[in-house]
Structure I
Amino acid sequence: MSANEQIEQIIKNNEIVLFMKGSRMFPQCGFSAKATEILKTCGVKFKDVNVLADPAVRQGIKDYSNWPTIPQCYIGGEFIGGCDIMIEMFENGELHKKLGVDAPAAAASTEPPKLTISDTAAKAFGDALDEASGDVLRFDVAAGFRYDLYIGPPKQGDLICETNGLSVHVSASDASKIDGTTIDFVNGPDGAGFKIENPNEPPSVKDIGAGDLKAKIDASEELHLFDVRGDKERAIAHIAGAKPLDSAGIAALGALPKDALIVIHCHHGVRSRQAGEQLLTEGFRNVHSLRGGIDAWSLEIDDSIARY
């Protein structure tokens, strides 16, 4: 079966399809994560197709739709568009009509959320805005409450928060998640940076050290260890008992109770934390990331495991 025939079959057999990078549980780019979040917020079931798993499908869907980017959404066989179009349709209620669901009050709201910016943060933003030309201060919230503060162009449908002499642009779909947030600018041991405190943020991914994880395994404590790395890295080194997060691993993970003790590891701990944050959006509540990844496990627990 050609890639084109495969794509046609998927679209024909599923009412809602999202061609994306990664899966609904583990999106592999911010745009795919946002598109997934929008469909989940609408409360609909959809077919996710990971274009990274098949280069022919990745290129084939671009040719099929004559659209150059991923993700791409189809509803009832109709091509809807990519992430930006989905956001716009979500905010104006058109996407809900296409999906046959009621638009939540937050999507139709024109009230900006309450946002507080400290004096030090306001000064830092003000200095940056002085050099901007027609751009505005934007505050976005991606899946897993990943924040993005940046200077960029205004967008249609923006809500504008007035705080401490600044106008902060946010999307209507992010308004309820931002309400009550405070932003400060602080100096710490790792340098200066923005500190964001959000009362709406769900429980965070917990760090677990190699020694603590080993102790839990030795005590036969019930836990589920997953490896977020790819096949090539696992061929170099792996921790006994860790399940790869391939399609079978994702299925096994999805069948676990939401309060199960889940530990995710990667090479150094960055990808595992990102994966853990996505699990939190799926409702899992007891998610840990192995601090330092398999490299720390090799250094502290088992030096027979190759370092790379």
Structure II
Amino acid sequence: MEIKRVGVVGCGLMGSGIVEVCARAGYDVVVREVDEALLGKGLSRVEGSLRRGVERGKLAASDMEAAGKQIKGTTKLADLGDADLVIEAVIEKMEMKKEVFIELDRLCPPRTIFASNTSSLSITEMASVTKRPAQVLGMHFFNPVPVMKLVELIRGLETSDGTMGAGRAFAESVGKTVVVCKDSPGFIVNLLLVPYLLDAVRALELSIATKEDIDTAVQLGLAHPMGPLTLLDYVGIDTTYYIAEAMFEEFKDARYAAPPLMKKMVLAGLHGRKTGRGFYEHSKTQ
């Protein structure tokens, strides 16, 4: 099936990035947020990212204008009803995602493919609440979406070859490199990444070293572009916490148990860059 019109549910950090890459690739994009304030914030994020692309010489002004014309914002899920592909990018909680797919299944025609941008949750479970499990797959983009080249494509238990093929073709058309994995918690990247990040929080919690020295040691000793605590602030401490909780629930493996410090930070609203404070202080304009 040829994909021409894309719907995106959620215009947060991930959703807005997905909207941008779709629009830049020439797709008509309709993005839905729950209210006008969040929608305006998300669309402003897309506009700002496009403008920075022009300022840095990575995007022509004419391409920025063309991409902007491809995007429509809405607060009504029904406005995604004629999309060929709908990508869900809401908070990393299964019940919220299932609610979205139940409603989309009612609103969208049988041809529509559903994708979830989940970074850890079961595609098979999401597909189970629809009447089209063969047309549901995982399509995990990475933050920041316009920069990061990877997409994890996840096959649910009933995902068809045709759906996987259409998902691959779409992801490649927006400039991404695709890796394919089965429906297992954390998929490839988070299966390996989450224990490492949690161990860094434990090291800080145990006062083994300062946060600065932990990050510097990893950057210089392992040649990583940023240390684990800086990365947690960037990804979102809350997002990583929810991922870890879901993976621990599935595996019952202590490696995926979030440290108490992390839970306290989530409860206190210290989520990283998006709230202005996490392990480090950040400007809220970032």
Structure III
Amino acid sequence: MTNLFADYFLPITLALITLGMGLSVTLKDFKLVFYRPRAVVIGICCQIFLLPLIAFGIALLTDIDPYFKVGLIIIASCPGGATSNLITYLLNGNVALSISMTALNSIITLISIPLNVSLALMVFIHAEADIHLPVGTTIINILILTIIPAYIGIRIRNRKTELADKLQRPLKVILPFILLLTFAGVVFFGEGAITATSKDFFNLLPFTLLLNALSMFIGWMIARASRLGRINQFTVAIEVGLQNSALAIFVASAILDNQVMALVAVVYGSFSFFSTAFFAWVIKRITRVRKAKTEGEMAGVEY
């Protein structure tokens, strides 16, 4: 029997969320991302190179089960998704940058996931696997769940600007609610869902939380060092810090046929939306205070 929530409600929800976020941006916003590509290039490089390095570092320095170590690499190799875009939207970040990074990295991971996971299998389990992601399905998903809904939202904003503006406040309540409601349906009513016991959760929580927090922090520091704007700094931090746990579960359970590896993504997905939102809010507050302080000092000198 088809998994109703995972196969239908979740994709529809993700597409609706992206459409809602599209109402907050214009084509000009996306053009600026690619006319001034430094932010998207830095963010993509952090996702491709930084995240796997952090995950490999955590795996090499800990004595957790080798299959869990591979699970960490899998989650670190995945792109962001609609949830990272949603957090950026809720915190008034650069939504166009976030969506662009998600779409681009989703294509790049067709190559990077097999490379990273194959290396992890050889290093930690001394095994080899022939890993191939479904290219056609991935591209179709990017179109259906990201690009087309975002474009529809942009077109609605272009034609009905006042309506789009009026919807902004209620959408910031409605979109997270329907996402959490759908995820709850997948967890509690989904058939064949992989569930983590309390022991699994507490065993894996420190390492998955460390991956989440450390990725965000280092991503933010690199964005700061690269002199990106304040909004782009925490946008990059969100996109680098929050990965697509649903894709990680698919890679571990469907492609590698290993439920133990998939448990890492299950635990990660159970808290990462909330932890990422909290970390991003803290980063945003810190950058706002520093900006105000710098502007105050400059005003004082000029005065």
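For the reader, a short list of remarks on this structure follows.
- Label whose coordinates, when volume of the Cα convex hull per residue in Å³ is calculated, return 142 (choices I, II, III): III
- Distance in nm of label points 7 Å out along Cα→Cβ at positions 22 and 166 from the coordinates reads 2.1; which among I, II, III: III
- For helix-only ellipticity at 222 nm (-39500 (n - 2.57) for each DSSP H run of 4 or more, over all residues; to 500) computed as -14500, the structure of I, II, III it came from: II
- Set I, II, III, criterion distance in nm of label points 7 Å out along Cα→Cβ at positions 118 and 238: the highest-scoring structure is I.
Laboratory data are not the source of any read-out in this text; all were calculated from the coordinates shown. These figures come from a predicted structure and were not determined experimentally. Cβ atoms are built from the backbone, for glycine too; each structure is taken alone.
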